[in-house]
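Novice: Scrolling down, you'll hit the structures one after another.
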Structure 1
Amino acid sequence: MVQIPETLPQRMFLLAYDTRKRRLTMRGERLGFVLRAAALTELYLDGRLGEERGKPSAGTPGPDPYGVAAQIGASRPRPWQHWVRKDARAMVRTVRDELESGGWIRLRPRRVLLFFPGTEIEVRDPRVLKTLSGGARSALRGRPVAHVNSLDAAAVALAAAGEVRAVVSRSENRRNRARIAELTARTGPAASGLRKAVRQQHAAMASTGG
């Protein structure tokens, strides 16, 4: 049996990887939004976060591997999309380094355009990606939603909201709109916060001609 990472942020990072092109299909802040939303979702599903008046609130004390619950507990109430956006780029580095230290990926230095330093990511065992993708596909088109594994349901909901096209393409998003809505309802409110954060990013880029 193939072992896969336990945390939802680690799974979403790997699901954003293209094995054929040997690179992430999304980078930077947008990927950070997805990973932050994954951390929020995991806390919500485990009861470590709740919701009051449309904003995350403290839940049952427990593990907080990315310090997200602590941030929320120390702040005045803010909407979900605020916490999706906060420290997004730092979240990418944190999850990437976890996957490297756990032996899931290998990092190699490289040069972009023969000059700029960069990092090449290699997934050590392609079977891990196959297993994760299979779970997401089953959640999107397979068994009844009530019987879908909660992390697989969350992976599809977050991929649709965060535009992770390696998991949910544009056409699949259109064709499976009702099922994605059901999976999102099982996942919790962070996915909606992710969708709002992505829309805000699109609007900001459009206003600057980006």
Structure 2
Amino acid sequence: MSAYSQTNIGIVEDDARIREALRAIIATTEDLRVDQGWANTEDALANWTQHCPEVVIMDINLPGASGIDCVRGLASRWPSTQFLMYTMHDDDQRVFDALKAGANGYLLKSAKPQEILNAIRELLQGGSPMSAPIARRVVAHLRPAKAGGNLTEAGLTEREHEVLQLLAEGLLYKEISLRLGISESAIKQHIHRMYAKLHVQNRTEAVNRYFGR
């Protein structure tokens, strides 16, 4: 596979050892390559180029401005870039702040190399990969809405609510289709109507719309 067909990956990580370990993991693939790397938010914001990476692996606990601040600063300017938080922090506040800032996935640093590569590819396929403990927190946060809350007020049907929960877990459309036993085209129709009701454009905005209650 030529370099021209590879997907560019960026890394924002202040620990040089972790940054190089991520480079080494990505270097084992033929379809991915590290395009740019930065040690802090300020460098990332100052040196971002028009040829921006398609996926950025982002630490949270950076010197100076946090990785969440970095995502917030970049996501609005480069909406096509996918941000994968890569951190040791699994507390609710950081998880939901990262998602609200524009993160598309959340992976703990305990993840194995293959999990990291799978997460990157899942992002590129439209998924929202999360380490299992993080996905459970997201689902637990959504569950109270069944008794009322923003989803009911937005007029979501029970099926649309189910779809939103599975989107929040990071499942792909075909995986949601298998889980619910309905066609992928039906899933897309539910999502289209749900986005219209929530006044959002994509998966991340839909989940954040609820988290922002």
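Every number here is computed from the coordinates shown, using simple stated rules; none is lab data. Just so it is clear, the model here is predicted, and its values are computed rather than measured. Cβ atoms are built from the backbone, for glycine too; each structure is taken alone.
Novice: Starting from the value -17000: which structure in 1, 2 was helix-only ellipticity at 222 nm (-39500 (n - 2.57) for each DSSP H run of 4 or more, over all residues; to 500) calculated from?
Specialist: 1
Novice: Taking volume of the Cα convex hull per residue in Å³ as the criterion, which structure among 1, 2 has the greatest value?
Specialist: 1
Novice: Now a separate question. Given a computed value of 21, 20, 18 for Cα extents along the principal axes in Å, for residues 39-86 alone, which structure among 1, 2 does it belong to?
Specialist: 1
Novice: Same structure again: Name the one structure among 1, 2 that distance in nm of label points 7 Å out along Cα→Cβ at positions 103 and 167 of 2.0 was derived from.
Specialist: Label of the source structure: 2.
Novice: Assign the value 7.9, calculated as mean projected area of the Cα convex hull in nm², for residues 15-118 alone, to the correct structure from 1, 2.
Specialist: 1
Novice: For distance in nm of label points 7 Å out along Cα→Cβ at positions 63 and 159, which of the structures 1, 2 scores highest?
Specialist: Going through 1, 2 one by one, distance in nm of label points 7 Å out along Cα→Cβ at positions 63 and 159 is largest in 2.
Novice: Now a separate question. Could you tell me which structure in 1, 2 was used to calculate relative contact order in percent (Cα under 8 Å, 6 or more apart) as 26?
Specialist: Of the structures listed, the value fits 1.
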